[in-house]
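Given below, in the form of structure tokens, are the structures.
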Structure 1
Amino acid sequence: MTFKNEWFDDRFAIKDPPAECVADCSSQGRVDEAVEYWVNALNFDGPAWLIREHLSGYGAWDEAQLCDHQENLRRLLWIWCCDIRETGDSLLYLQS
């Protein structure tokens, strides 16, 4: 099964979050409000089952927590922005 929308073509992100989003969502301290803002402002969305599968690989959230797609979108954008800030690489591939 393949998936394509504004942000993802199957497992690959096909565009990057803007630099301001990366800065806001990866700054020190709690960034929950910034992440929620950017998920909404960017209309950030992706394949629910792939995102859930990808996030489960981190081992940070249990099965029940990963049932909330909106929360998963926030988790994914936050992780992605932190990775971009740390590595400079914006490649995002939803791994299983």
Structure 2
Amino acid sequence: MNDQIETLLREHDPASGKMLTTFDRAHILHAAAASRGNARQMKVMVAFATTLLLLIVSAFVLRPQHHDETPRQVQYATPGGTRIVWTLDPKFRM
């Protein structure tokens, strides 16, 4: 099976019997160097993004929790003059 595929690839190879010019070689080397540079740049960008994400997450996780310990009041007054005041205890848990 592999021999058949290899034979087909060799028979239909558009570059069969052709030689690379100096320009083609230079173009290939330039493209390879550019792809290496792009890979390096991508690694730096991923490292920077990961560091930034960790800093943001740690800022939200480690920030001091501010609990309002003062009781709050809800006041309601009726048109007839009756006044109702509820005091809400922030320490109350159900």
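Every number here is computed from the coordinates shown, using simple stated rules; none is lab data. Since this is a predicted model, take the numbers as computed values, not measurements. Cβ atoms are built from the backbone, for glycine too; each structure is taken alone.
Out of 1, 2, which structure matches 23.0, 79 when Rg and Dmax of the Cα atoms in Å, for residues 26-73 alone is calculated?
Clearly, the read-out refers to 2.
Still on this structure: State the single structure among 1, 2 that was used to calculate mean count of other Cβ atoms within 10 Å over residues 10-17, giving 14.9.
Of the options listed, only 1 reproduces it.
Next question, about the same structure. For relative contact order in percent (Cα under 8 Å, 6 or more apart), which of the structures 1, 2 scores highest?
1
A value of 0.00 was derived for FRET efficiency 1/(1 + (r/R0)^6) of positions 2 and 82 (r between Cβ atoms, R0 = 35 Å, to 0.05); which structure in 1, 2 was it taken from?
It must be structure 2, since only it matches.
Moving on. Work out the source of -14500 here, i.e. which of 1, 2 gives that when helix-only ellipticity at 222 nm (-39500 (n - 2.57) for each DSSP H run of 4 or more, over all residues; to 500) is computed.
Among 1, 2, the structure yielding -14500 for helix-only ellipticity at 222 nm (-39500 (n - 2.57) for each DSSP H run of 4 or more, over all residues; to 500) is 1.
Assuming 103, 32, 29 is Cα extents along the principal axes in Å as calculated from a single structure, say which of 1, 2 it is.
2
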